[in-house]
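Following are the structures in question.
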Structure P
Amino acid sequence: MTNYIKLKNEILKDPKVKEAYNNLELEFSIVRQIIDKRSKRGISQKDLAKKIGTGQSAISRLESGRYNPSLSFLKKISEALGSKLEVKI
């Protein structure tokens, strides 16, 4: 096992940390999907930003998890990546 996995497993033994980690799963999933779609289509952050009328730094913040996007922002990204945004409850 790598040091990262060992450390992660040790940290997640704390119930409060595990709960906080699990609560972020939706955000992590959205970011992973955006990065995957963008990479598969060979689109740079700069190109994606240009397509939706924003700066590359906004895409960088989103992909790093430092930005909580609005649904309209996610819709613009989805459309620029040739995808459809779906929200289910």
Structure Q
Amino acid sequence: MTMTKDEIFIKLRDVLAETFQLDPAKISLQSHLFTDLDLDSIDAVELAIQLQDITGRRVKAEEFKGVRTVSDVVESVHTMLQEA
């Protein structure tokens, strides 16, 4: 399944808003997952599970280690979809 980065962002914004009760209007590519969106390590695990549903692939911890912003997540998902 091929998705553009814009499509990934829209899907990710919906997932973040639904899963963590966030205002979609406050979620941008520059949003920092931990400081801006108040996610914690348990939330990060939940997000990884949600990303598995989007990508159909297991999210490896090392792929997610450097992720800090929504844009980082979009890039990671985009890479995973390219490799699929």
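For the reader, a short list of remarks on this structure follows.
- If relative contact order in percent (Cα under 8 Å, 6 or more apart) is computed and equals 41, the structure in P, Q: Q
- Distance in nm of label points 7 Å out along Cα→Cβ at positions 12 and 68 - highest-scoring structure of P, Q: P
- When helix-only ellipticity at 222 nm (-39500 (n - 2.57) for each DSSP H run of 4 or more, over all residues; to 500) is computed for each of P, Q, the one that comes out at -20000 is P.
- Comparison of P, Q by distance in nm of label points 7 Å out along Cα→Cβ at positions 44 and 60 - largest value held by: Q
- With semi-axes √(5λ) of the Cα gyration tensor in Å derived as 29, 15, 12, matching label from P, Q: P
Bear in mind these aren't lab numbers, they're just calculated from the coordinates by the rules spelled out. None of the values given here were measured: they were computed from a predicted structure. Cβ atoms are built from the backbone, for glycine too; each structure is taken alone.
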